[in-house]
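These are the structures in question, set out in turn.
Here, each number is a calculation from the coordinates, and none is a lab measurement. What you see is a predicted model, and the numbers here were worked out from it, not measured in a lab. Cβ atoms are built from the backbone, for glycine too; each structure is taken alone.
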Structure I
Amino acid sequence: MIKVAIIDDEYYARESLKDLIEEMTSFEIIGCFESVEDFFKNKKKNDPDVVFLDIELPKTNGIKASKYLDKYEIVFVTAYSEYAVDAFEINAVDYLTKPVSEIRFIETVNRIEAKLNSKKRINRIAVDYNNEIIFLDFDEIYYFEYFNKSILVITKDNEYILKHYKNIGKLEKDLPLNFLRIHKSYIVNLDYIEKFIKDPISLQMKNEKILPIGKTHLREVKKILKI
């Protein structure tokens, strides 16, 4: 999932952008904020991948404020066009002029996904197996499981211990978009989901394993699976 934050001091502008983002099944909004200060005060530990940033903010110009947000990808959103050159000089993903149309927003989504995918540092996963280190392609992996302080990698026929990653949250950020966090201990490959089970709420994978869906992840799972 691509985590998104919106920073804009205008309520209706935030809500309009929020409506567009919520139509994108690969996006998750972590919060809407009135200022950069409000963002840092209230985002807690949930960092976004992308920040949609208004330029005309009450306390500071969004272009200047972006230097404090340089760890995130930035999409500038403004009613004014004269800042476009400045925006692209700091390598913003895109520059949207209000009101944002749905067609123009989809172009931005494509740019975001391309940019984030190009930043992926891993194409395969290094795992322990029979006292050797081997490499698995992502399309071989059914799901990841956090168990006994290790991350297990489950494929059709085998189970491996993941090298390098000890934190499943960090792993989640580096995975391709077809992997979805469904529980504090599980990340699944969407291509290998067999069925959604209503009672108890869970997913059956194509290897017949049944995985629980955490309460905090249920809404997103249903959104992605369109159920």
Structure II
Amino acid sequence: MTNSVRNTARLIGAGLRALLVLTVVCGVLYPLAVTGVAQGLFPDKANGSEVRSDGKVVGSELIGQRYDLPLKKGEETPAPDLKWFQPRPSDGLGTNTVNPQYKLILSGATNRSGDNAELIKWVEDAKTAVVKDNSTADHQVQPSDVPADAVTSSASGLDPHISPEYARLQVHRVAARNNLPVDQVENLVDAHTDGRILGFMGEPRVNVLRLNIALKELIEKD
């Protein structure tokens, strides 16, 4: 009986020591080491790829945001604020008017097939809205000018980028709404167009948040 109690106590003691050592190594030392390496080599990515404007964090360059007008009484969804470049359509994006009001709503795809009647109607309605919103007194957008990313959301619903084609389609509207020369806004888009990764991976893209921050600075300068 005495040996049995001693063996049990020894096993419990060994288990507790193992628990303590593993807790310190895996729960304290390893996370500290990984955090230290990340902060030392990739501080921007380790902290969430934060984007700042006027000294304040206004979002992450990895997560898309919406640019809407305040919700009016009786409206279920707010209207887009057309003075800013607009992202891809999505119910999963938070709101931002280039200020620190950043809120994530949800993430997810529509889960509808390409021949789904509801999805087709969404795309057709979105294309009509894009044509209407981006046409100005001296520039008429044609339905054939509308790229796919202007009327469809990404799989996650949180894509922070749009195609250069969609950004350029919005140039005349943004210029008119902000009383800016068209060529000045076009240059802004060109300056914020990122090429393919390593020259061959992915597609050229424009980060909408960074583009709108640059637009805000341009408006304030003028």
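Which of I, II yields 3.6 for distance in nm of label points 7 Å out along Cα→Cβ at positions 116 and 180, as computed?
The structure behind it is II.
When P(r) over Cα pairs in 5 Å bins from 0, in percent, for residues 60-163 alone is computed for each of I, II, which one produces 2, 10, 16, 14, 11, 8, 8, 10, 10, 7, 3, 1, 0?
Structure of origin is I.
Suppose you compute mean count of other Cβ atoms within 10 Å over residues 4-11 for every structure in I, II: which one lands on 9.6?
The correct label is II.
With distance in nm of label points 7 Å out along Cα→Cβ at positions 28 and 124 computed per structure, which member of I, II shows the largest figure?
II
Rank structures I, II by Cα Rg over 2.2 N^0.38 Å and report only the one at the top, that is, the highest.
Biggest value here belongs to II.
Using relative contact order in percent (Cα under 8 Å, 6 or more apart) as the calculated read-out, with 12 as its value, let me know the right label among I, II.
Only structure I yields this read-out.
Comparing FRET efficiency 1/(1 + (r/R0)^6) of positions 44 and 156 (r between Cβ atoms, R0 = 35 Å, to 0.05) across structures I, II, which is largest?
II
Upon calculation of helix-only ellipticity at 222 nm (-39500 (n - 2.57) for each DSSP H run of 4 or more, over all residues; to 500) from the atomic coordinates, which of the structures I, II produces -13000?
This figure was derived from II.
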